[in-house]
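See the structures that follow.
None of the figures in this text is laboratory data; all of them are computed from the coordinates on show. These numbers come from a predicted model, not from an experiment. Cβ atoms are built from the backbone, for glycine too; each structure is taken alone.
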Structure I
Amino acid sequence: MSTVWPLSTWQRFMVAGESTRPGRATDPWFTVNAVLLIAGALDLRILVAAANDLVARHDVLRARVDVDAGTQVVEHTVPASVDLLDGWSGSAEELLHHPVPAATVRTPLVLRLVRCLPRKHLLAVHLHHLFGDPVTLWRILRDLGDLYAARCGAPRPEPPSGQYGEYAAYEAAVVDAYEAEAARWWHSALTDVALAAPSPEATGPPFALRRQVLPRDDFARLQAWSRTRRGTPFAGLLAVLTEQLAPYAPAGGGDHLLFNTLFERRDNPRWRTMAGPCLAPAYVAMPLTATAELRAVALTLSMAARYSRYPTWTLDRVAGRGPDPARFVPFVELIPQLRPDTIPFGRSSAVVAAAAGPPDVGETSFLGIRFRTAVNGTLTAHVRGNGIGWTGQAVRTVLDGMPGRVRDVTAAAPSRSQRT
């Protein structure tokens, strides 16, 4: 027995890419991942039972995507996938990635358990990105701990506030209600600006890197500066990044730079404790003098988020970006620090030993920059690029210059007393 729901905005976006990149949506390595270090006694039988409770609790953990039909199918009953790795002697980081099926009648959640010592275990958690995001990952891990505790005699946790199929139907209704209004705004936002771009003749090898971008004090300074201008930390970060990228975007003669990004859209109390990716992709056209126009930038981001459920991936021709736009439009997002300090498992306790999104496998077709706030307050970046237009050397220079640019911008800002 199964239930059929529409695809969410995030899932529709991924499936839309199947025409140019077959397998993109269902790539088994397209996952969000974490490894927990569990200190204390752990009963494998209870863990498996709790994992089955978890899969029964959240419909999205029993879902698969039917790419041809453009739907998601939720099975009534699907067993949890829990593997015991005997003889493992590697590190938590080496456990971090594992393939997960997304189009078969199986749960898109895979758990792998390593018994290091009688009272020390590693639990690797892998969730396909079609059915989860960082918010979902930490939600289901907390739920797993609560369900394990319930199997040990603690009260059962409250049911989730909603199910992901309901969320997808809600999104479809929102799009139907505001489609004309959203289309007018997007056409205006993307056609009333002249876009700059990197030269297609600037080429280099594909590259991938992870590194610190801003020390704690500089990132704190950027956040405070952004808020005094009624902006968000992401608005300030994107403004600084735009100005750093501007010298490498001479083509087109425009005064704006176009980005792709994702907005988190848990915009209703029903989705507060729901599992499932509440993500909506959108474009943002940033002025090349963005730090001087931060309030306008913040307003643009706010409107882009408001209309982000509109299928913006259909607007390539409106934006006038040619037949292969992904090559020259950077993807940028800021992922907040959401990981829990500890997760109780009955009388035992778990801490996050490692966490990451999809592994660096294959070649990317665009420049992607994922900023993350670290536990220690620094800003780090995971960057991948195909080297076309935005070369690895240029991107490294851009990131190297961001601390200095942040200090210049924030030092030039008037104090509160001067503004008043």
Structure II
Amino acid sequence: MPSTATEQGAAEAAPDISATAKGTVDARVAPRVVHATADPDGRRPKGSGDRLRALDGLRIVAALMVALFHYVGKAQTAEAWGRNPRDLFPDLSHVAFYGNLGVQLFFVISGFVICMSSWGKSAGDFFRSRVSRLYPAYWAAILLVTAACVAMPTVIKPLRPNEVLVNFTMVQQPMGVPRVLGVDWTLWVEARFYLLFALFVIVKGVTYRRVVVFCGLWTVAGVFARVAHNPLTDELVMRDHAPFFIGGLALYLIHRYGSDLLLWGIVGVSFLTGQRYVVTALWDPHAPFHRSPLVIQTAVALCFVAVAAVALGWLRWADWRWLTIAGALTYPFYLVHEHLGWFAIAGLHQHLEFTPRQTLAATLVGLLMLAYVIHRLVEKPVGLWLKRAMTSQAARVRAAVRA
């Protein structure tokens, strides 16, 4: 397991790391719906609705970056390969060593997509969409990885049953329980972002003004949290991850309403504060293999630039249908790729004697195929059923209360 928060990032949301809000890191991007009428605070959206398939493409790129980091960039994968992967991939490993920065890209995308998908939604709608979006694939990943650990404990030892059960809740990290999925620390980061945004923005209704005020207050809170040196404050405010979500929120407002000096100022401050955290978390000049601070800063800048390109419509030409499919695979792939990938590498390379490149290619393709199966057989049907069930039960409760 990575030791620093950002190194965990590669190992860990979601994105939702997810795409209508997906993270998370989220996995699918919902169509942008822009109303012709002005918003309650007087702002008038620009343009017409369209599907932002470029975000799906960015999400799958971020997931593959993290996967390469886990397969080739981390010295800890030597147990799966049988030797240090840097000896097997001397050139690729130097690039993959920066792959965990895909997590920061996930967080910027998440801010953008959550703002987009929550517009016009109630807090209840938002809660139901997040639960039905995140949990089905997550539960499936927990079961698959646990089964693999039991079958091949020489690669990764299984957790105790009580620890596995806590993992089904997605709150194992604050409870101090070991994680079944190394990458799910990002889901805990995403969940806290959802909670903050719901409490301070969605409950009252998402508007331009409320999102801008939220971005400003969250930025200031992160600065004060760093001075306070209080673990609880750090946990609530997420001072190190907040800049990326805030930047994504501001970029969606730019996409919806057009360029605005205030919004670009928020994006700029988010980049400046975010890059500081990433450099201090990932750069160790005393390590035998250390990352270049300049490369780290450049990668963080590209995360913001890529999402800004979507916000400004520069990537409107990237409207291929296969990007939607790729985006749908991102979340389940992100969940299962790390540990199941190590099992696949050990089996293919050490036991079936595939070459390193054949092993890497087969592992990536195999995990993407598994992600498709999870998406079609678990994520879509179970998520839809869960959302409908929660919606109907909420309607019955409202009817009973009115009665």
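Given structures I, II, which gives the highest value for distance in nm of label points 7 Å out along Cα→Cβ at positions 266 and 282? Largest value of distance in nm of label points 7 Å out along Cα→Cβ at positions 266 and 282: II. Structures I, II were shown, and FRET efficiency 1/(1 + (r/R0)^6) of positions 290 and 346 (r between Cβ atoms, R0 = 35 Å, to 0.05) at 0.10 was computed from I.
Supply the structure label, taken from I, II, corresponding to mean count of other Cβ atoms within 10 Å over residues 186-193 with the calculated value 16.2. The correct label is I. Each of structures I, II was scored by Cα Rg over 2.2 N^0.38 Å; the highest score is held by I. Comparing FRET efficiency 1/(1 + (r/R0)^6) of positions 82 and 330 (r between Cβ atoms, R0 = 35 Å, to 0.05) across structures I, II, the highest value is found for II. A value of -20500 for helix-only ellipticity at 222 nm (-39500 (n - 2.57) for each DSSP H run of 4 or more, over all residues; to 500), calculated from one of I, II, originates in structure II.
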